[in-house]
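The structures come next, written out as structure tokens.
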Structure I
Amino acid sequence: MALPIQYNVRNVFVRWRATVATVLGIALVVAVFVLVQSLAAGLERSSSNTGDPRNVMIVRNGSTAESSSQVTRDQYRVIQYMPEIARDTHDHPLVSGDVLVLVNLPRRDNKGEAHVLVRGVSPRGAELRPQVHLVDGRWFTPGKREMVVSRRLAARFENFEIGQQVKFGTRGLTVAGLTDGANSAFDSEVWMDADECRAMFDRENYSSVLVRVADGASANTLIQRVESDRRLPLRAIQETKYYAAQTMTALPIKILGGFLATMMSIGAVFAAMNTMYASVGARTREIGTLRVLGYRRRTILLSFLIEGAFLSLIGGALGCLLSLPLHGYSTATISLESFSETVFQFRITPALIVEGMVFSVLVGLVGSFLPAMRAARLPVIASLKAV
């Protein structure tokens, strides 16, 4: 027969001091595990949340990112008149030739410097990216050395307030407005006019071309047309798929999270083991009595495993609660694709909470296994004679 669960629950709270210490240790381990994994989830969400399924991005064949790509002006002229490209009410093709440049800028409060990604966009570049909208000021005017800045970047770097001027080498640009990219990769960019960007940074070619097509069938046809045209050593991919693949930065964070969780879980396992050994030592006569009453060794073993799992479950729940206040908190890291400042948010998802709880239970089961084995193997007579 099985011991009632209520028996294990009561025993967890009898030795409350040891229980509190173990619960706090497991809670910290779970909180670190969830928070580090939420960083990776935030980075992945930023990439997967970027782009429009109607858009196709065209880059140099063989390049893995826009920053390492080049599209010549002749190639750009060929692309913009392809029949699959959608047109606006004035019969202009919905095309944007983009230029990507890295600039080094000072952070706020004298916290050093970091690379920022400047994107030069053509007149229809903003129209092709409906995720980005103006929240303050106005859009830049081509030819007037103006730019718009993500408000998340403006909170992290100096001179990004509206009306202020930012020096890029010997030349400067005035901030005309602040944008919001709806938690996408565009929250990490500064935008200006593409031709002005090419002239300012001495770039002859574009980095990429973004085009709008009417539907999915047109997208496939355009991709085939671009990749089969011998004049165009380029490759085309749907914009959403391109950004979904740009998740290299999240991988090291996931590895770091796994490493930290493993190292810290060793300490949590020993804490749980110490608590359960103390519990076995204090309940030797009780265990002997249970054996006399007819409870089998495997029942005693299972009972102590349940007790350890319940103890860890409390710690896991507390750790998840400790991590929740950071959900949505903005931070930044260096992108491994562009080596620029990438702004994103902690994202604590229900799946991460479940992973944290499962992780805590596993820690409890591993930590309570040896004490449970000891309890199950205690000789009945010796147990009853224990003081």
Structure II
Amino acid sequence: MFLSAEKALQELPLTRSWGKTTVTLEPVGVASLITAWNANALFICLKLASAVAAGCTVVLKPSEMSSLQTRVMIETLNAAELPKGVFNVVTGLGTVVGAELVRNPDVAKISFTGSVAVGQQIMSDGAVTMKRVTLELGGKSPTVLLDDAALDKAIPSALTLAFMNSGQACAAGTRLLVPKSRLDEVKRAIRDEMRAFTVGDPADPNIAVGPMVSQKQYERVESYIRKGIEEGAEVLVGGEGHPKGLEAGYFVKPTVFVNVKNDMTIAQEEIFGPVLCVITYDSEDEAIQIANDSKYGLHSSVLGTDLQRARRVASQIRAGRVVINGMTDDPQAPWGGFKYSGFGREYGKYGIEAFLETRAILES
């Protein structure tokens, strides 16, 4: 992250001039970084790299649910001899420490990753002191499987997108849109491929899906699985309850629903667990309409063999990032969402610009 931010900074002109006008980009001031538990170390590195590249000092409020990751990051930064005062950490609950940072007039910028509800509260409370904010919030990401997709590649990719980080990922592709004409073969391919998504100890490299982060999260995911059944969706794989032999932990069965309508609760709300909804469509236009029929717009995927067609579909999806034929990353590409998925962008020069203010100086 830090090397990527360094490269982006080198390509970002901080001063621009024309005629008798000079425009400068300057640090916004003290920045507070509030990170989520599901990838705490990643969020710390990403936000800190951009803030420091912009010239800001930082106060971090890490998730209280991932303290070991925070400790490792602090020890690493201390070993790197980051100048004192540049990076500061205050631990505690978001409702206490995070809320104070949002209210504090000495904090100029908030960069937050987490839930929509908390993001809305940050925007509201931060408005009192005109906080600059970057919010990376939830998602209900669609994976559009086109009718020319090769299922031997597309289905493993779709399931990997759905179950990344045990489904506890804002970018997880939890809605799989498939042509109605190919539904039966998609169902067969999913059943076959799900054998590779074993549940157990995440320290085991052969395990694909680990436990939920807490009992509360386990109960939340189970309640959505029950809700899906109550609303009439069909369980293709998985279902309620613990996987066999894993009754003692917060493990859930990776679950795939079919016969899902896009207005069902499980298709509209972020579950944050290994639950995938398969939704059928009749035409390309309908697939795009279903993909965009969500209050979220963080991430999406298009799977197909005709790249020109896949690009055309991707360009019509209202999401901050769209990947074609599998999960990929570019640390210089912007990351962030449309609609309820947030405000602002991270990564590369876009992430650095989020910690800068613009001043214009004009001479007569």
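The numbers here are math on the coordinates, done by the rules we state, and not lab data. What you see is a predicted model; the values in this text were computed from it and never measured. Cβ atoms are built from the backbone, for glycine too; each structure is taken alone.
When volume of the Cα convex hull per residue in Å³, for residues 187-314 alone is computed across structures I, II, the figure 262 traces back to I. -9500 is what came out when helix-only ellipticity at 222 nm (-39500 (n - 2.57) for each DSSP H run of 4 or more, over all residues; to 500) was calculated for one structure; which of I, II is it? The value was obtained from structure II.
Out of I, II, choose the structure whose coordinates give Rg and Dmax of the Cα atoms in Å equal to 29.6, 96 when calculated. Working through the options, I get structure I. Taking 0.50 as the value of FRET efficiency 1/(1 + (r/R0)^6) of positions 67 and 195 (r between Cβ atoms, R0 = 35 Å, to 0.05) derived from one of the structures shown (I, II), identify that structure. Here the read-out was taken from II.
When distance in nm of label points 7 Å out along Cα→Cβ at positions 203 and 323 is computed for each of I, II, which one produces 3.8? Only structure I yields this read-out.
Between structures I, II, the calculation of relative contact order in percent (Cα under 8 Å, 6 or more apart) yields its largest number for I.
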